[in-house]
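These notes open a run of structures that come right after.
Just so you know, all these numbers are worked out from the coordinates, no wet-lab data involved. Treat the numbers as computed from the prediction; the structure is a model and nothing was measured. Cβ atoms are built from the backbone, for glycine too; each structure is taken alone.
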Structure 1
Amino acid sequence: MKQVEARHHNTLYLLAALSMIFMTMALALQPLYLRKVLGLARDNAGFVNANIQVITELVDLLSVAYLGYLSDRIGRIPVVYYGFILAGISALLLPFSLELGVMTGLGGLTFVYLFRSSMSLGTTAVWPQIATLAGDFADGAASMRHDSAEAYRLRPRLLAKAGFMMAFGATLVYTVLMQIPQQAGVVVAMALMAGFAFAGGWIARCFLVDVAPKVRVDRIPLRAILQLLRQEEKLRLSFYSAFTSRNDMVIIGLFLMTWAIYFADVLGVSHVQAAAQAGMVIGFIGLMVLLTVNIWGELILRLGRVPAMVLGLFLSGAGFAGMGFIVNPLGGWVFVPAFLVGVGQAGCLLAPQVTTMDLAPVAMRGSVLGVFNTVGCLGIIFFLQAGGLLFDWLGPNAPFVFTGIANFIIMFYGLLLLRKKTAQSSGARILEEV
């Protein structure tokens, strides 16, 4: 196994930030591009924006498990490198969707779907490997120190640091980079987004290191993964949590931004100004993730994986449900539920991934995390599609309330596991006393 040095950790954290900057900008710029450049009307804005995101998630759904398996076969670095390059090329072409639509007669929206899908395919090759590499690096440190328990202690801390950089990237987008469209235009912002992707590819190829042993299996080990799910209740909870909470930041980023842009007509402000204000709210959520993710890393160690998951789901669910009481998405009261969403989201993202890495055999870690992320993609597709319809039919609050209810349902499942564990522990103590 190759030696992991401090510079490799720093490279991983930098790539975590760059990947999140790219993904967040793609999501945040989409409603603005559709409104300002393609002239999309309010009547079907929720459906079209959600539908584009659903198509990209379908691409992720079909590819993320295979890309995880491929990283087990050929290594993490090649998958990350080519993912960044594909994402960057697609981002460069996206601003020309209207012109290409006119030239071909297919319409600009068709090319938006095409380029957003290829951007998503590229990032799907990147972000799952961030968590996988964090697990690889933890195992490498444990092997070097000849301490089998070291990996268990390191995983939440390494993932928390990577999560911190991802949250930093998202916060940077909404607090700083989303001001660029107001000053220089949407196309300039999209060109900058492509630059971040190309920088990520270069850094991954030159400064990252692969440490996991490569496997020679010729297919995704689905049967072994299903067997693992049947055996491990905590792993099932992690997968359920991925289904309901992996979509949280996508829901916030897409529907809050769309809500703000179209609410601008009511307030009498420009769409670009409304997008910048909404970006501050979403940036505040990212800031809460940024400030609490390392705390969550310690909570996972001290409280345990399942209690941390339950707490994260509760806080996130309360925040999303609280969005149902908001009338003006650009008003001050929106920061109250936004605070709860941000604090809870850090736990919802970190604890399930740590638990999955704990229980995944090293030889198929990429494949297990690939299936884990596939479940998350299914959740994103479901909640985006339902949220888009609810946005248009019941109002802009509805997607948030629906997401909050789902988080509460999985939280109660986690509470049942904790109660079962407590009952088993009590029974074992009674038997010892007898």
Structure 2
Amino acid sequence: MSTKITEVVKRSGAVVPFNTQRITHAIYRAAVAVGGRDRETAKELADEVVDILERTYPLGKTPTVEEIQDLVESVLIENGHATTAKAYILYRRERARRRRQRTAGKSQRDPENIPYKKLWEVLTWAIDHDVHNIYRLNERIAKGHFAEIVHASDAAYEKEIATAAERIKERQDELRVVIIAGPSSSGKTTTTAKISAHLQAAGLNLVALNVDNYFFNLEMHPQDEHGDHDFETPQALDLELINEHLRRLVAGEEVHTPYYNFKTGARQNDVTSMKIGPQDIILIDSLHGLYPAMTKDIEETRKFKIYIETLLQMKGPDNKYIRFTDLRLMRRMLRDARERAYNPKQTLEHWHYVRSSELRNIIPYVNSTDYIINGATPYELPLMRARLFKHFTEWVKQYKDDPLRSDAYLRAKRVYNLLQITMPVEDASAVPAASHIREFIGGSAYKLH
């Protein structure tokens, strides 16, 4: 749809090309959040927004993002889409709140709902091992202590795995579902494999339910003007079907689970027969395992929920704590490049979806977990420095003056500043194949697919 309006003013003051698709995608994403999947209606509503803009906006004046969003809210309500309008309003409000926090400087260290007792434990460990800031880590590496740091870090992680498994065993008589959740690239896959090994050694029989097979077909996913699909939202999954299958499995019934083909973006229903015995425990490894709608019909006493996050307690440039999300971004870049043949730049450009969904759909439920595992290791930073620094050097230049990629620039600049002062380690031979970091740098002893 061609329009008379050609530009829009962003909140930063930057003037960018006006794109009707951005309005369509925003409306559709809000609809998906409340269970709607009608992309054509989203397009019609977006066209109405543009029509009103063209009829009422002063000639020669450029509208702002805020003005367009206000109009979207009005059009949604006037056309009887109050529920979608509410989701859209709440999303805007949350984004505005976080912008105010950043402006006020409150985001220097965001514990992201992690109990302070847990953060204190991790920080105490870091201080005890002299890796609580990047400069002390560099000094230890320069002295030849890299292998020692690897051994100590992995031992701490393995201890937490053993503790989580022990707590599950203590409740094995009442449990029917074990959930291992956490944000992207936190280490869920290896953690799941390790906890499974502990429990199976104790005689517990675990049956995995792969919720990735419950994705809706690709054309039903929201996407942006760059054609990037949003797989990060829990609404990308058929939550009702997952919950129904879990309820029936726990009740002893047989279900037929679907299969999702990631190459074609299509789901085939009723593919695999599944039934569990009275002593079996269902195991779920999922980004959105804590999201209430996924397991709403399973009693809380019958679920054990584990959350894993990269709780690195280390200060980097300007004496600021290194962000958990930046560590996971680098991990995912390496894994995406190896397993999906993605250019790391694609991962960076997609990360705003990852982060937005985490803040809305994962982190708010952290305090509902039974146990939290720290999946961060100090030694991965020098490995990342050796493998990714050249890319971040390029991206800082590439995105600097691109207002459409301001998020990518800010992340790239922050990680560039961190890696620039990190001592690189090319040789990863000191990292054992059983380490969860191998999930990202390659060479893992575990089957990760």
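If distance in nm of label points 7 Å out along Cα→Cβ at positions 153 and 193 computes to 1.8, which of 1, 2 did it come from? Could you put the intermediate results ahead of the total?
Values: 1: 4.3; 2: 1.8.
The correct label is 2.
Also, quick follow-up: Looking just at percent of Cα pairs over 37 Å apart, which of the labels 1, 2 belongs to the structure with the highest value? Can you show the working numbers first?
Values: 1: 21; 2: 30.
Once percent of Cα pairs over 37 Å apart is tallied for 1, 2, the winner is 2.
Out of 1, 2, which one gives -0.99, -1.06, -1.26 for log10 I(q)/I(0) by the Debye sum over Cα atoms at q = 0.17, 0.18, 0.23 Å⁻¹, for residues 49-168 alone as computed from the coordinates? Mind dumping the intermediate values first?
Working: 1: -0.91, -0.97, -1.22; 2: -0.99, -1.06, -1.26.
Considering all the candidates, the number was obtained from 2.
If you work out relative contact order in percent (Cα under 8 Å, 6 or more apart) for 1, 2, which one comes out largest?
Working: 1: 26; 2: 18.
Across 1, 2, relative contact order in percent (Cα under 8 Å, 6 or more apart) peaks for 1.
Related question: Given a value of 3.7 for distance in nm of label points 7 Å out along Cα→Cβ at positions 89 and 361, point me to the structure among 1, 2 it was derived from. Don't jump to the answer; show the numbers that get you there.
Numbers: 1: 3.7; 2: 2.3.
Of the options listed, only 1 reproduces it.
Of the structures labelled 1, 2, which one yields -28000 when helix-only ellipticity at 222 nm (-39500 (n - 2.57) for each DSSP H run of 4 or more, over all residues; to 500) is computed from its coordinates? Please list the in-between numbers first.
Details: 1: -28000; 2: -15500.
Corresponding structure: 1.
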